[in-house]
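Trainee: I've put the structures underneath this note.
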Structure I
Amino acid sequence: MDCKQYDVMLIIPGPSADSPAWIIPAIPVLESHLTSQGIHGLIGRDVLDKAIFVYNGPINLFSLAY
C-alpha cells in the first residue's frame with residue numbers, strides 16, 4: 001500500500017506568552033488512517049528524543065517537558 005509523505009513543522013506554544021515555543025523544524029511524516037481508532041496523529045521517537053515525556057497510565061495523565 002502506498003502512503004503519501006509530507007514535511008511537517010511542529011510548534012508547541014509555551015505555557016504563557018513570555019515562554020518560548022518548542023519548535024521542531026520540518027520532519028518527514030507518512031499519512032495513515034488511524035482515526036477509526038481515535039488517533040489523529042502520533043508523535044514518534046524522533047521528536048520525543050528531544051524532550052522528557054512522562055505517561056502515568058493509571059490516572060491517564062501525561063506531561064511533556066522541553
Structure II
Amino acid sequence: MTIILTDHAKKRMVERGITFKQVQDTIEMPNYTVQKGKKTEAIKKYSEKRVKVVYAAKDKYIKVISVM
C-alpha cells in the first residue's frame with residue numbers, strides 16, 4: 001500500500017531525525033497499535049529511540065498525519 005506523508009509529518013520527521021524507512025517499518029511491523037477513531041497510532045521501539053506514527057488508512061493508501 002502507498003504511504004503518503006503530510007507536510008506536517010515531513011516537518012516532524014526532519015525535526016526528530018526519523019527516516020522514511022523507520023516510518024514504513026513502524027506502520028508495517030509495529031510493537032503495538034492504538035486505535036483512536038479513524039486514526040491509528042503505531043509504535044515501534046528501535047535501539048536508539050521509540051517512534052510513533054499517527055496515520056489514517058484509506059482504500060488505496062495510508063496518510064501519515066504525524067510522526068513522533
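Trainee: One of I, II was used to calculate relative contact order in percent (Cα under 8 Å, 6 or more apart), giving 23; which? Please list the in-between numbers first.
Mentor: Working: I: 23; II: 39.
Corresponding structure: I.
Trainee: Next question. With Kirkwood radius over Cα pairs in Å as the yardstick, tell me which of I, II scores highest.
Mentor: I
Trainee: Right, here's the next one. One of I, II was used to compute helix-only ellipticity at 222 nm (-39500 (n - 2.57) for each DSSP H run of 4 or more, over all residues; to 500), and the result was -8000. Which label is that?
Mentor: Working: I: -1000; II: -8000.
Going through each structure in turn, the value belongs to II.
Trainee: Right, next: For FRET efficiency 1/(1 + (r/R0)^6) of positions 5 and 21 (r between Cβ atoms, R0 = 30 Å, to 0.05), find whichever of I, II sits highest and give me its label.
Mentor: If we compare FRET efficiency 1/(1 + (r/R0)^6) of positions 5 and 21 (r between Cβ atoms, R0 = 30 Å, to 0.05) over I, II, the biggest value is for II.
Every read-out reported here was derived from the displayed coordinates using simple, explicitly stated rules and does not represent laboratory data. Keep in mind that what you see is a predicted model, and the values were worked out from it rather than measured. Cβ atoms are built from the backbone, for glycine too; each structure is taken alone.
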